[in-house]
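Values in this text are rule-based calculations from the coordinates and carry no lab data. Keep in mind it's a predicted model, so treat the numbers as computed, not measured. Cβ atoms are built from the backbone, for glycine too; each structure is taken alone.
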Structure P
Amino acid sequence: MNDTALPDPRRWWGLVVIALAQLIVVLDMTIVNIALPSAQQDLGMTDGNRQWAITAYTLAFGGLLLLGGRLGDLFGRRRSFIIGLIGFAGASALGGAATGPGMLFAARALQGVFAALLAPAALSLLNTTFTDPRERGKALGVFGALAGAGGAVGMLVGGFLTEYLDWRWCLYVNAPVAAVAVVGALVTLKDPGRGTGARLDVPGAVLGTAGVLSVVYGFGEAESRGWDDTRVLALLIGGVVVLGVFWLWQTRARTPLLPLHIVKDRQRAGAFLTMVLVTVTMFGVFLFLTYYLQGIKGWSPLETGVAYLPMTACMIIGSTQISARLLHRVPARALMVPGLVLAAGGLAFLASMGVDATYSGHVLPGICMMGLGMGVTFMAAISTATGRVAPHEQGAASATLNTMQQVGGSVGIALLNTIAAGATADRLADHRVDPAGQAPQVRAALAEATVHGYSVATWLSAGIILLAAVVAGVLINAKAPDRQTGAAGGDHEAGTVEEPVPAG
C-alpha cells in the first residue's frame, strides 16, 4: 500500500453520502413500528399477521447480510452500494403504495434484501475511503453515532410523519433520500477494487443464509409462541446445526463466504461479541421505554419520539467528540469498558422507574447516561471490528458486524419481552388481579404490574451490559493505534492490512 498517496479530496462529501445510506437502513428498523397501528387499520391486517411488517424486513436483512457483504467484495462495493440504494428506494415506494397486507410484507422483505447489500458496502467504503487513522476515527465517529441513534431518530420521524401526514410517508421518505445518496455516490465515491480470480461460495451462501434466517426467525417466533414451542425449538436448534455445518464448510471452501481468520482474531471476536450483547439490550429497552411513555404515561407518538432526542444528542457527543478524538491515543477497551459501565448506570435509572416516575427525574438521566456510554462504545467497537482487514475482505468483516447486531436485536426483543411478560403475570397472580377487569383499582394494579415487568427486564439488561464490559476488557487487549504505529510502521498505521494470525 502506498502511504504517500494523496487522500481523496471528496472523501468528506463521500462520508455524507455513506451516512445518509446508513441512516435510512437503521431508521427503517424502527420507523415502521410507530406507523404500524395506522397501517394495520388502513390495510385490514389482523393482530396475528401484523408482526410481518417488522419481521419480513429483519429476516431478509439479517439472513442475507453475509451474502451481501461478500458480493460487494467480489463485484465492487460502490456498485453494490448504488444497487442497494436504488433497490431500497424502489421497495420503499412499493411499500408506501401498498393496497393490502401481502403487498406491504413483500415490500418490507425486498427492503431487507437490498439493505443487506447496502449496509456492508457502506461500512466497507468508509474504511477504504479514509486511510488516515485520525480521519478514519472522525468518520467512524459519525457512522457509530448514526448506528446507535438511528433507532431513536426513526421513532421521532415516524411519529411526526404518522401524526401530521400519513403512515405511508414512513416508507415514501426513503425514496428522495436514497436518490440524493445515489447521485452523491456517483460523484464522490471510488471503488477500492474487488477480489480478483475469486468465485462466490455458493454452498457457503446457502448454508450461512439458511442458518441465520432460522435463528433470527426462531427468536422472533419465541416472543409470541413461547420458548418451549415445537416450531421455535426446531428453528433455533436447526439454525445452530446449519451454522455449525457452515463453519465446517468455511474451513474447506477455496473462496469462503466468511474467511474464518476474520472472526478468529481476538480483537475482532471481542468486538463482535460485545456488539451482540449491547444490541440484545438496546432494542428491548427502546421497546419498553416506548410502551412506558405511550401506554403508561399517555404520550403521543410524536412526544415519545421527541423524548428520545437527548439520548440521540448524547450518542453523537460520545461518538464524535469523545471516542473519535481519543481512539487513536488510547486502547479501544479504555473507551469501551467505561462507556458500557456508564450505559449500565443509565439502565439502572430506567429500571428503578415506577408508574409515577417523572421524565426529568428518571427517564432523562437514564437515557443520557445510556446514550453517552453507547456512543463511546459503538465507535470503538466498530473500529475494532473492521480494522486491520485487507481491503478485499472489508465487506465480509462489515457484514459479520451487521449480522451480529441483527441477531443481537432479535435475541434481545424475544428474550426481554418474555421476561417482562412473565414478571408482569407473576405480579398480577401474587396480587390476585384479573387483567380483564375494568375497575380503576384494577387498571392501576395492571399498570403497576406492567411497569414491574419492564423493570425486571431492564435490570437484566443492565447486567448484560456489565457482562459486555467484562468481555471487552478481557478480550480486546490491543494497544492504542499511535503506540502500534511506533512499533510497526506505515502499513499498520493505515489499518487496512490484515496481520498474520499466529499459529495455534
Structure Q
Amino acid sequence: MPKFVFIWTDLAVWLFAAAAAFYAWRVRGNANLRATWRHVAHDAPAMCSGVVLLAFIAVALLDSIHYRPLLPPAPGAAADAAPAYATRTYSVLDGLLAHAIESRERTYSAPLAYRSFQKETLIVDGKETREFPRLAFGGAHLKDPAREWVPDLVAKSVQGVVGGALVAVALAALLAALRARSRGQTWAASWQEIARGHTDVPWRAILLTLALLSLFIGWIAALWPWYHPFGTDRTGNDVLFQALKSIRTAVVIGTLSTVATLPLAIALGILAGYFKGWVDDAIQYFYTVLSSIPPVLLIAALVLLIQVWIDKNPQWFETGLERAEFRLFLLCLILGVTGWATLCRLLRAETLKIVELDYVQAARAFGVSNLRIMARHVLPNVMHLVLIVVVLDFSALVLYEAVLSYVGVGVDPTSSSFGSMINLARSEMARDPGVWWNLASAFVFMLALVLAANLFADAVREAFDPRARVFRPKRWRPALARARAQIAQPAAGTQPARAG
C-alpha cells in the first residue's frame, strides 16, 4: 500500500471543498438563501460557467491527493524488513496520466507531430545529414508516417468524438430521467421541455456545455496515448500535462489566498464601523498605509525573505515537492495578508449603516454586549458582501499569480503554474520559427478558468446585491411568460369594451 503524504495545500483545498459542501447543506435548509441561489441557477451563462469550474475543481482535487509508491523488496531482503517507498511524491492525477509522464521526448515537438521540431545530425546510409528525427513516443506506432499520419489522426479523432458524443447523450438521457422522476412526468415529456428550453433552470445550456466538454475530453483521450496533443516543451515534457498540473496551483492560489484575507478584513472592518472614533481612525490609517505600498514590491520582498528562510532549513522537508508546496502555502498567506484592505473598506461602510438601524439600537438599549451585537446582528448582515468579494477576487488572484511567476517571485520553479509556463515562453516566442504552443496552452486554460469564474461571480453579485440586479425577461421562464400572456389577453367569449 502506498504511503500517503499530507501537504499543507492539500489540506487547505479539501477543507475548502468541505466548507463549500457544508454551505450547500445550509442553503438547502434556509429559504432565503435558497431563493437567492435560485436566482443564480436561472442564469444560463452562470450555470455553464459553473460546469466549467466544476471540471477545473475536479482536476485540482485529483491533484491534491499525494502518495509515495511502495517499492518492491530488494533481492535477498528479510521478510520482516521495513517497507521502502519511492523518493518521488505522486498524486492521483499523476497516476491516471502516467503515460504523459513517461512519454518524455528530447526537446520541442509541435502539437500532434511525429517528428522533432528541431533538426539534428543523423547518419543515413553512412552519411551525416541534418534531418528532423522521429519522436520516441509521439507517433511511434506509425510504420510509414508520411502515408499513415493523417489517416491515423482522422480515425482516432473520429473515435474520440464519437465516444464523447455517446457520453453526452447518456448524460442527457440520465438528466431527463432524473427530472422526470422528480416531477412525476414521463421521460419523453421531460426531455421535450429540456430540448425546447421550457425549464426554470437552463438545462439545455448546461447540457450543451457538458456535450462540448465530453467531445473535447473524448478527442484528447483518443489521441493522447499516441501523440502529444499540445506538443512538448524544451525539455520534452508534455505541455498538456503541465497545463493540467497548473490548474491545481491556480485553484490553490485563488481559494486559499481569498480565505486568508477574510479574518483581518472581517474583524477590522466590523470593528472600525461599529466603534468609530479612534478605533476607526487607527484602522483607516493602517490600511491606507498598506495600500500606498506597491503590492508587487511588498509581496516580492516577503517571498524573497521566506525563500532565504526555507533554503537555510532544508531538513524540514523530505522531498522537493513538500518544499515547493510549503512555499506555495506561504505565498497564499502573503497574498491574503496584503490584500484585505478592499474588503475591509466595504465592510466598514456597511457596518456604519447597520449600527444605525433600529434593531441594533434596541439591542444596545437592552444592554446586549458589543461582541454579541457584532456576532448576532452585524456579521450575518455583511456576509453577502464577503461572498461577493470572495468570488470576485478568485479570478483576480489567479491572474496575480501569473504576474508574480512571470517576474520570478511566484511559485517554486519546480512547480507547474500558468505564470511559469508563460515565463518560459518568452524566449520560445523569440525563436525562428517560434514555439507558440506552450504560451497558447497556458493562455487558453487560464482564460477558460478566469472567464468562467468572472461569469459565475457576476451572477452571484447580481443575486446577493439587490442594487446590482438587472431584471430582464428570461427565455427559460416559459411559465411566467404564459401567465403574463393570459393576463394580457381578454377572457374567451367576451367583447372588448366600446368607447363611449
Structure R
Amino acid sequence: MTQLEQEQYDIAIVGAGPGGYSTALRAAQLGRRVALIERDATLGGTCLNRGCIPSKALITATHAIDTVRRVSELGVNASVDGIDFGRLHDYRLHIIDTMTKGLAGLLAHRGVTVYRGEVAGLSALADHGDGNAARYALTVDASPAAADGQVERYAKAGVGEPVGATVSVTARDVVLATGSRPRPLPGIPFHAAVIDSTHALEINEFPASAVIVGSGAIALEFASMWNSAGCDVTLLIRKDRVLSGWDRRAGVTLTRELKRHGVKIITHSHVTGIDTGANLGATVRYTRDGEDGEHTVWGQIALAAIGRDPITDAAWLADSGVTLDQAGMVVTDDRCRTNLPGVWAVGDITEGPALAHRAFEQGIVVAEAIAGIDPKPVDDATVPQVVFSAPEAASVGLTLDQAQSRDDLESVSETVYPMLGNARMLMSGSAGSMSIVSGAYASDPDVPVVLGVHIVSPLASDLIAEAEQLVGNRVPLHDAARLIHPHPTFAETLGEALLKADGRPLHTR
C-alpha cells in the first residue's frame, strides 16, 4: 500500500449516485476532504446510467413521434417513416456520456478523490481521543470488471492511477449510498424474455409487443414510450387504476388517457407465472379478482416493473453493525444518521420515496450536518413525484384522504379544476386533471395553506415545481392565489385552481 492510500479523509462515501455525489460536492464546498468510492465504470449511479437520464432521452424521442402524428389535425402534413435505431442508440449514449463526464469533471474541480473499486469491509478504528481522527476504515477491492485487477484513484477527471488490488480508505464519517436494484416478480427471476428496466433500456429496438407488470412510474413510462413507437402494450395492474397510491383523481385520469392512447390495461390482475423459451417471447399467466380460472397474454418481452429493492445485502454491511429493517432498508433518523456514530445513509436504501431528487437533497443535508451546520431534514411530504408518461403526471404533498386523517389539520378541502378550460390544454389534444388540497394547521386555524397539488397534463413535471414551493413553504392559500401566471400557458391552470380554492373562481364555477 502506498503512502497515498494512508491519507485520512474527512468523509468517505460509498456509491456515486445522486445521493452520494451531492454529499461529495456539498462537503467539498464546505472544505472537507472527500473520498467517493464507486464500483461502476462511470459515475452517476442508476439515475445517470440506467434510469432517469437514458429513459428520458428515449421518451423525448417518442414524444416527437406523437407530435408528428398529431400535427395532421392542425393542418400540417407530416409523417413518421420509421425509426433509425442506430442513431437513437447513439443519441441515448451521447446524453449519458455527456452527463457522466460532466459530473466527473465537476467532482475533480471540487477536489473530490474518486476510487473505482468495490467496498469489501467497514470497520471501526480505535478511538485516540482526537475529535478529528478517523473513526472508520473502508477496505476497497478492485471491481470485478477492472481489466488490470487494480483499484483506480482519480484526482483528475478521466485520469486514473492504479493503486493496488486492495486499498484502505479511512475517514471520520462514512456515508452509505449504495442505491437499489429492480425487484423481480415473486418466484419469477429475470431471465430470457422476462426483463427489468435496465435491460429494457439496452435493447437495440423497441419490441413489437410487450407485457408490462406494474402500475408505478417505471411501468407507465415504458408503456407510454413503447406505445408511441408502435408497440402493442398490455399493462397488468393489481388495483382498479394506475398510481393507486396517488391522488385518486390523478390515477383515474391517467388510466383513462393511457387507454385512449392505445395501451391495453388489465385491472385487478395477479401474475401467476411466465412461460418463456428461446426466441418464443413470454406468455404471462394471470388471474383476475372475481373471475374463475387463469388467463394468458403474450408479448415479445415481459417487463417486470413492480419496484426496486435496496442494495444492502453485502456481507461487509451486515458485519458492520448498521441496523437494517425487515425490508433491507438502513434505519436512520430524520437527518440520515444510522445507529453507528459517524455513519450516515442516503437515497434508495432509506425508507421513503426512491427518487433521485430526494437522494440529492438528503446528500446536502448530510454534508451540512457533518460540517456542523444545522440543516432542516428532508420532509418526504414535500418531495415531488413525477411520471413522464403521455400525458405526464405529477404530485406533491398530501392527498385529500391523507390530509383528512391528520389530527393537526383542520377545515381540509379539495378543489378540482377543469383542465380543458385552459386554452393550451385544449390545443394539446390531451385531457388531464388538477386538484388542490388545502386546509389549516391547528396551530394557526385561521390561515388555510396549500397542502397538496396533483396534476395530470402535458408539462406536469415542470408545473409541479411551483406547487412544491407552495406546499414546502406553507404559503397561505390567499397569498398563493394572488401570484400572477403568464397567459396563455399551462401554468395558468395552477393559478386558476388556486383562485378557485381561495373562493374566487374566474373561468370556472
Source structure (of P, Q, R) for distance in nm of label points 7 Å out along Cα→Cβ at positions 25 and 137, computed value 4.1
Q
Name the one structure among P, Q, R that semi-axes √(5λ) of the Cα gyration tensor in Å of 47, 36, 22 was derived from.
Q
Origin of the derived value 4.0 (distance in nm of label points 7 Å out along Cα→Cβ at positions 153 and 449; candidates P, Q, R):
P
If P(r) over Cα pairs in 5 Å bins from 0, in percent, for residues 169-328 alone comes out at 1, 7, 8, 10, 13, 15, 17, 15, 9, 4, 1, 0 when worked out from the coordinates, which of P, Q, R was used?
P
From which structure (P, Q, R) was helix-only ellipticity at 222 nm (-39500 (n - 2.57) for each DSSP H run of 4 or more, over all residues; to 500) calculated, if the value obtained is -25000?
P
